[in-house]
Every structure is written in C-alpha cells, then in structure tokens.
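**Q** Okay, got some structures for you below.
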Structure I
Amino acid sequence: MLKLGQSAQITRRYTEEDMSVFTSLSGSKSESVPEPLVAALFSYLLGVELPGSGTNYLKQELQFNAAAPFNTVLTAQVTITKLRPEKHLVDLWACCTTPDGIVICEGRSLVKAKDVYGAFPEQT
C-alpha cells in the first residue's frame with residue numbers, strides 16, 4: 001500500500017569506465033557524471049521500487065545544483081509527498097546527494113501508478 005512519506009533509495013558510483021561507455025553511445029564527453037545518468041537513478045527507483053512496475057512518468061522537474069564527481073557514491077531518493085487515489089497519481093520529491101551532503105539535484109516527479117487492487121488505501 002502506498003502512503004505519504006514512504007521512500008526508496010539507491011546508491012551508485014559512476015566510474016571512468018562507465019563514462020567511456022556513455023561517451024561511446026552519446027558522443028559527448030563530460031568532466032563529471034552527465035545529468036541524464038543522475039536522472040536515470042530516479043527512473044529506476046520509480047519504475048522498480050516506488051511505486052514500482054507499471055508506473056508511468058507524467059512530469060519531472062529537476063534542478064541540478066552541483067556537478068556529480070566520478071567515483072563518488074551518489075544516493076538518490078524518492079519520497080511520496082502527495083497521493084491522489086481518484087486519479088491514481090503520486091507526487092514524489094526526488095533528491096540526489098553525495099556522502100558529504102552536497103545536493104547534486106532535487107525536484108518533483110509526478111507519476112501515474114499502475115491500477116493495482118489495493119495500491120491506494122482508499123481502494124477496496
């Protein structure tokens with residue numbers, strides 16, 4: 001059951017080797033972890049962890065505050081801030097930080113949760 005304040009997180013370290021692969025696919029080279037790779041951490045969390053399978057992105061607004069250094073453990077977290085069961089909508093706050101507390105990016109995600117029996121407290 002989804003509830004306000006529920007959260008999920010993942011940690012990931014991007015290495016120079018990861019960046020080589022990214023560069024070969026995208027054609028762009030970066031001195032830090034590219035923003036799309038940081039944002040992908042949220043995509044993973046929303047599609048696999050919270051709300052999980054069947055989740056559809058409707059909107060995402062991220063503000064990047066700092067560069068994500070290579071070989072640094074990044075912690076991405078999403079937290080449910082609002083539930084709209086009548087429309088199967090879930091608002092989440094997304095935040096990615098370094099071990100020393102630097103906020104790499106933060107913002108809002110709006111998703112439509114899979115219509116699963118019992119996914120919201122109001123459904124029976």
Structure II
Amino acid sequence: MTQPVIIYYNPACGTSRAVLALIREAGAEPHIIEYLKTPPDMATLVQLAEHAGGVRGLLRDKEPLCQELGLSSKQSTDAELLAQMLAHPILINRPIVVTPLGTKLCRPPETVRTLLAKSE
C-alpha cells in the first residue's frame with residue numbers, strides 16, 4: 001500500500017495498538033503521532049472533528065477528567081470541548097486514522113479497514 005496513513009495513537013491503548021497492527025497488516029507503515037506527547041493544534045483538531053463526525057464524537061467521555069470538568073453535559077459547546085481537548089489531550093478519543101480515503105475514529109479497530117481499501 002503506497003497511500004500515506006496517519007494515526008493519532010496512544011501506545012497504552014489496546015485499541016490503538018490493534019488499529020496500528022491492522023494498518024501494518026494492510027501493508028502500510030503509518031506516520032504515528034503520539035498525540036499525548038505531540039497534541040494537534042486547534043486547526044488540526046477542528047479538521048479531525050469535521051471529518052470524523054463531530055467534536056463530541058472525539059471527546060473521550062470515559063476519561064475521569066471529562067466528568068471532573070463537567071464535559072459530559074450536552075450543554076458544553078463545541079468551542080468549550082475543543083478548548084479542553086487542547087488543554088488536556090487525554091480527552092481526545094483515539095485512535096484517529098487519516099488516509100486519502102477519509103478520517104475516522106477507529107473504534108472498534110476493524111473500522112480502519114474502510115480507510116485502507118484499495119480503490120479500483
């Protein structure tokens with residue numbers, strides 16, 4: 001596979017590791033961004049959210065900090081959520097995969113296959 005693949009990755013996350021393995025099984029060596037060490041900037045985060053189904057979809061609502069900050073409330077605006085994700089990258093759900101075929105939050109891991117399909 002010659003298409004560029006980017007994965008926003010957390011090595012401590014089993015789903016991230018499973019998605020990385022599926023990408024490699026498909027023949028790609030992705031550009032790995034450990035987003036806790038190198039968080040996306042606001043423009044990138046907005047773009048990821050737009051292509052992956054919305055800001056709330058990228059929020060890791062199972063993260064205890066999400067509850068502590070009151071972000072689970074439907075009353076939090078996208079701007080508030082984005083600001084908190086930038087301030088606390090642990091709130092960004094993962095893994096997010098970007099290929100020429102699209103951008104998706106790959107949960108469950110098999111979701112990544114739709115981004116790796118070869119065009120006919």
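Laboratory data are not the source of any read-out in this text; all were calculated from the coordinates shown. Model, not experiment: these values are computed from the prediction. Cβ atoms are built from the backbone, for glycine too; each structure is taken alone.
**Q** Using distance in nm of label points 7 Å out along Cα→Cβ at positions 12 and 44, single out the structure from I, II with the greatest value. Write down the numbers at each step before the final one.
**A** Details: I: 0.4; II: 2.0.
Structure II comes out on top.
**Q** Let me ask something else. Given 13.5 as the derived value for mean count of other Cβ atoms within 10 Å over residues 4-11, which of the supplied structures I, II does it correspond to?
**A** Numbers: I: 13.5; II: 19.8.
Derived from the structure labelled I.
**Q** The value 14.2, 48 for Rg and Dmax of the Cα atoms in Å was derived from one model only; which of I, II is it?
**A** Values: I: 15.7, 51; II: 14.2, 48.
Label of the source structure: II.
**Q** Computing distance in nm of label points 7 Å out along Cα→Cβ at positions 60 and 76 for each of I, II, which one ends up highest?
**A** On the way: I: 0.6; II: 1.3.
That would be structure II.
**Q** So helix-only ellipticity at 222 nm (-39500 (n - 2.57) for each DSSP H run of 4 or more, over all residues; to 500), computed for just one structure, reads -5000; which one of I, II is that?
**A** Numbers: I: -5000; II: -9500.
Source structure: I.
**Q** Ok, one more. Hey, mean count of other Cβ atoms within 10 Å over residues 20-27 derived from one of I, II reads 10.9; which structure? Write down the numbers at each step before the final one.
**A** Details: I: 10.9; II: 16.4.
The structure behind it is I.
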